[in-house]
Each structure stands twice: as structure tokens, then as C-alpha cells.
Structure P
Amino acid sequence: MPEIGIRELKVKLSETIRQVKEDGIHYIVTRHGKPIAILSAVENGEREQKPIEKDEGWVKLEQIGEQIAQLPRSEKSVTIALTESRR
């Protein structure tokens with residue numbers, strides 16, 4: 001898969017999009033030489049997104065967030081609770 005720098009992409013955006021659409025070329029977009037995105041055509045004009053695969057860290061973080069959401073809530077605001085804890 002060919003790479004294209006973000007600056008070059010800005011300059012050649014129309015041409016690059018045409019190649020992606022008509023020729024089916026996929027590009028790895030880079031910034032400072034590091035890959036940051038993949039540019040590819042949408043299949044059959046669909047706007048549906050493929051599910052993003054989450055790594056183990058994100059899954060664990062979401063689980064912790066769900067656990068926090070289940071905790072009982074205080075009637076005090078966060079500001080008041082922090083102020084009281086500093087005394």
C-alpha cells in the first residue's frame with residue numbers, strides 16, 4: 001500500500017481522491033513519517049462504518065467506566081466534596 005504524507009495529500013487531494021475512487025488505490029497517510037490513517041474508497045457507496053476493534057486496554061477502561069456508573073451517587077457536587085476533603 002503506497003504512503004502519502006499529509007502535506008502532499010493537501011496539495012494533491014483531488015487527484016488522490018480520484019485515484020482512490022476510480023483505481024481502487026488505498027493509501028497510508030503519514031505525518032512526520034509515521035502512519036496515522038488509511039485512505040480507501042467506500043464500498044458500494046455505503047456510509048456504514050465497520051466496527052473498530054478495541055484493544056484490551058480500551059475494553060478494560062470501558063468496563064471500569066460501567067462499574068463507576070453503577071456506584072451510588074452523592075447529593076454533594078464534586079466541587080463541594082473536594083473542598084471538604086481538603087480541610
Structure Q
Amino acid sequence: MASIKLDSKTAEQPDNKPIIDSCKKLGIPFGCQDGSCGTCMIFVLEGMEHLSEFNAKEKELGIEVPHRLACQCVLKKGMIKVKGLGF
């Protein structure tokens with residue numbers, strides 16, 4: 001089981017699943033949900049190595065470490081600690 005921490009809140013989810021639903025539960029705002037608006041950008045404080053590689057949409061937007069788009073990430077395993085940038 002993988003987990004995402006935002007402040008004092010934690011959402012657990014199965015390994016190798018997109019993080020979008022867990023991030024919604026934690027209160028991270030979403031706009032387009034297809035990687036074109038950047039509303040769901042997160043700052044990964046810990047655990048970047050547990051996320052999938054940057055995809056084409058993130059690369060097109062120029063997203064770089066330690067930032068990711070929550071609508072585009074898969075949490076392979078383990079725990080990540082994030083800070084939302086859209087709120």
C-alpha cells in the first residue's frame with residue numbers, strides 16, 4: 001500500500017496507481033485533469049523516486065523536479081510527502 005501525505009493528512013492507495021483521486025481527497029485543486037492547465041501542480045517534498053517518470057504532457061509544460069502534475073503521476077510504491085501549489 002502506498003501513501004501520500006499533505007500537511008497532517010494522509011491518503012492511502014494501492015501501489016502502481018495514479019495519484020489523482022488521493023490528491024483530490026487531500027484537497028489539492030484540479031482544473032482540466034488532462035495535464036494542460038497546471039492547476040494540480042504539487043511540490044514533492046519527499047519520495048520523488050516513488051513516482052512515475054515525467055510524461056510528455058509534463059515535459060511540454062516544462063515541469064521539473066521537485067514539481068509534478070498530480071493528474072499525471074503514478075505512485076509506484078512507498079510514501080510521498082507533497083505541498084500543493086494551486087492553493
Structure R
Amino acid sequence: MGGVQVGEVTHFYTNISVAVIKLSGSIHLGDSVHFLSRTTDFRQEVKSLQIEHQSIEEAGAGQEVAMQVVRRVRRRDKVYKLSGDG
């Protein structure tokens with residue numbers, strides 16, 4: 001897979017399909033990420049990131065970001081950043 005854990009889901013807003021992620025690494029717009037747990041397993045591109053309702057292009061360890069997701073995620077789901085070169 002070539003992925004490195006960069007965070008963990010702390011909250012999911014069902015009505016707007018947005019995950020709140022506590023970061024342990026950096027994440028940028030355009031990165032490919034993998035959401036993984038016992039019940040969750042999908043990949044997607046990072047197309048939106050926000051902190052306190054302000055759009056950002058990147059965030060780092062220790063920050064909490066909101067991100068639009070294509071499927072349901074759950075609290076404690078792990079978030080991995082996938083390497084582009086495999």
C-alpha cells in the first residue's frame with residue numbers, strides 16, 4: 001500500500017458528509033488518502049480541507065481539519081496518506 005498514518009477520525013457529520021480528522025502528520029489538497037478500520041475501507045483524493053470554516057491547502061500534525069468524504073466514516077477510523085509513486 002505504501003501509506004503512512006496521518007490521522008484519526010474524531011467526528012462525522014452525516015448530513016454534509018464531512019469528517020473531522022485529528023492529524024498526526026501532514027496532509028495537502030490533492031493527496032490520496034485511505035480511510036481504514038474494521039468497518040471502513042476506501043480511498044479518495046483530498047479535495048477540500050477546512051479549519052474553523054476557513055478553506056486551507058495544507059495542515060500538519062496536531063491540527064484538526066474538516067474534510068468532505070465520499071463515504072461514511074466512523075470515530076477512530078484511521079487515515080493514511082498514500083504515496084504517489086507506489
Value -11000, calculated as helix-only ellipticity at 222 nm (-39500 (n - 2.57) for each DSSP H run of 4 or more, over all residues; to 500) from one of P, Q, R, is from structure P
Working back from 33, 28, 20 (Cα extents along the principal axes in Å, computed), options P, Q, R, answer is structure R
Note: distance in nm of label points 7 Å out along Cα→Cβ at positions 36 and 76 at 1.8, derived from one of structures P, Q, R, originates from structure R
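Each reported figure results from applying straightforward, stated rules to the coordinates on display, with no laboratory input. Just so we're clear, the structure is a prediction, and the values are computed from it rather than from any experiment. Cβ atoms are built from the backbone, for glycine too; each structure is taken alone.
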